[in-house]
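Taken together, the values in this text are just the output of simple stated rules run on the coordinates, not laboratory data. Keep in mind it's a predicted model, so treat the numbers as computed, not measured. Cβ atoms are built from the backbone, for glycine too; each structure is taken alone.
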Structure I
Amino acid sequence: MITLAERDASTPYGKQLQSAGDGPVTLINTFVAPEGKTEEALAAWQEDAAYVKSRPGFISAQLHQGIAGSRVLANIAVWESAAHLRAAFSAPEFGAGLERYPDGTVAYPHLMEKVAVPGICVA
């Protein structure tokens, strides 16, 4: 089963999910598979992705894997709002999916919003 950990203890993931903002959010979920279990973690993520893809408010997802034998995976998913993600994350089907991950998998979910930086990127 996957364990959720905080990337920023001052702003826990549960608090982020309760965000009152109504604009799009990006979930950046970095997780680490146990030694020798990366393929098992990838299979579990694929099942999770199939579930969230069917949920209202889901826009897109992209999975990245560290190179050179790294066990680090990063899911970057865009949602219409934190409320949409909260509804998907709170559903019993999603919770059951967390049990598919190999024991020792640790995830660091964090919600982000785009930031405009003049001359570099737009929000």
Structure II
Amino acid sequence: MEQAQINELKNSYYEYIAKIPQGLQTIINLLVNNELEKVFNSIADLAEGIEFLLKVEQAFKEQGIFTNSRIAEAITIFKNLNDSLVNEDFILLKDLVEYELIPIFSSASEWVFQEEVK
């Protein structure tokens, strides 16, 4: 992977992460307004976004570039989020988004890519 491609992919990664807290706040607002169909669609979009982030991190890892992201932590919370959907526990869902996921992605400015030291 060329340096220009690496930089472009990093920019896309950070641009997406920067939008996640606002998207999570939208999910909270939709829950408050009981707009469940939109909540489900937004969570599906979030899942796709997390998958994109994982693919970027994997591509970088193959190039010897690592990050201190909290994606693994977010995936664990996302599993709990899915359980809350299955159980129709929308209070838990809101709490997971507000108190668990938003802080993770709000700290994304601290996620740094670094090349492996050889």
Comparing distance in nm of label points 7 Å out along Cα→Cβ at positions 6 and 62 across structures I, II, the largest value goes to I
With distance in nm of label points 7 Å out along Cα→Cβ at positions 38 and 70 computed per structure, which member of I, II shows the largest figure? II
helix-only ellipticity at 222 nm (-39500 (n - 2.57) for each DSSP H run of 4 or more, over all residues; to 500) was computed and gave -24000; which structure, I, II, did it come from? II
Which structure, out of I, II, was relative contact order in percent (Cα under 8 Å, 6 or more apart) calculated from, if the result is 46? I
Structure from which 2.2 was derived, distance in nm of label points 7 Å out along Cα→Cβ at positions 14 and 78, options I, II: II
Assuming 115 is volume of the Cα convex hull per residue in Å³ as calculated from a single structure, say which of I, II it is. I
